[in-house]
Structure 1
Amino acid sequence: MTRPLLFLHGGTVGGWSWAPQRQAFDDRVVLAPDLPGYLSRRDDPWGDFDAVTDRLAAFLDEEAGTPVDVVGLSLGGIAALHLAARHPAHVASVFVTGASVLPYRPAMRLMNRVPLALWNRRFFWAGMARQFGLRGEEATRFVASCPPISRAKLSEQLREVYRGNVTSLEDITAPLMAIAGEREMRYFHDCLEVVRAARPESTIGLAPGMHHAWNAEDPALFNGILRAWLDEGAAHPDLLPLRPTAS
């Protein structure tokens, strides 16, 4: 019997962003909740990653009742790592992409000032809808639901993410695959180096030609790489090796 599959979303969206994966993995029980503070859980406090993952563990007790395979992207990747370290009995395997484990660099913090300044502006979310490939009624519904989390809660969340090292990778006992998009900024590749140093037995790689939110950029590639991991515990042949950091 296949295990349930828990998808944890990134920081500008919600559980809806896993639609291409829900369809591809309909042979499993798929759980894709909104994280605390987002969309359907807009009134919930964010708190910190300890609180978030404690609530996820309680959610899994109710909805799954068995260890699950966890998939996380960006913010969801950090949450997935933290869940696996803090609640190992709930997690059978971990697949993360674009997960920050290093402190944010000054230039990255500066870049985030723009979306924070525009967070409550409709035109900003209309542009995001285009980036997500949403059209027509899908785009209209998306913009109407935005922002997905309040600016105050996002700022609270970012303060924790900026510090990096929000979990102890050494405490993760489940099999781990960590990926970044080949075309993501070098920071995310450096985060993979940290994961590899802490967990030498983990599977590390780069998604060829991909950027940050590549589950939507190329769903077929994402789903194929994830399927190989879930079904075989193996790296997909299209996955690229992590290149050494230039000296």
Structure 2
Amino acid sequence: MTDLSALRERVFRANLDLVTNGLVLLTWGNASAVDRAAGVMLIKPSGVDYTAMTAADLVAVRLADGEVLADPAARSLKPSSDTATHLALYRAWPGVGGIVHTHSEYATATAQAGCGIAALGTTHADYFHGDVPCTRALTAAEIDAGYEAATGAVIVERFAHDRLDPLAMPGTLIAQHGPFAWGVTVEKAVYHATVLERLARMAVHTRTLNPQAARVPQHLLDKHYRRKHGPDAYYGQR
């Protein structure tokens, strides 16, 4: 098996960062990353407390079929119950290298309300190129046939329907469930999950103060997004 020790350590630290950043309580969440050359995903084990978890607890799963792989560097634990969702996103979006799922408070509350996160200001525009979408609710048949895989499918469905670039819109809300975020690396996925929660919180406060608060104008949204992303970006140091 390919040596995954370096990636294993990064995914382990990313999972701990979810706790540090206030995005998870108890065992509510998970981070994963993929080694596409090896065709392997590493993900948090199911139900293991963050305070007790070690890098050896992360589970290696084959990207093609979801089979748990024997890894001499790991313990024999079950992968996260959200594994099929992560796999669906990796398979659909080759540019994604890391994925995070949490039940962070404001993003989850927004998802439970069946709402997306409107782009109300430039802070939002710096990281998400438009409103963060919320998926449709799953049908009973989808839930019964394969709940976690269907969760991934409705994310991909929404992005395809709206013609969204997952790297320009690095997160979404699942109706009645909570947020997923991703990035080219697992570290970027944690970063985007952290930003997503803060944007949800600011949107709730903004609409509490002014229920009619307008979305940021498209030209200003584009300006803020493109000064940090793409070939014309100029924010930060070279």
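Brief remarks follow.
- Given 64 for percent of Cα pairs over 15 Å apart, for residues 120-215 alone, calculated: source structure among 1, 2: 2
- Among candidates 1, 2, the computation of Rg and Dmax of the Cα atoms in Å that gave 17.6, 57 used structure 2.
- Label whose coordinates, when distance in nm of label points 7 Å out along Cα→Cβ at positions 8 and 184 is calculated, return 1.4 (choices 1, 2): 1
- Looking across 1, 2, the calculation of mean count of other Cβ atoms within 10 Å over residues 112-119 that yields 18.8 traces back to 2.
Each reported figure results from applying straightforward, stated rules to the coordinates on display, with no laboratory input. It should be emphasised that the depicted structure is a prediction, and the values quoted were computed from it without experimental measurement. Cβ atoms are built from the backbone, for glycine too; each structure is taken alone.
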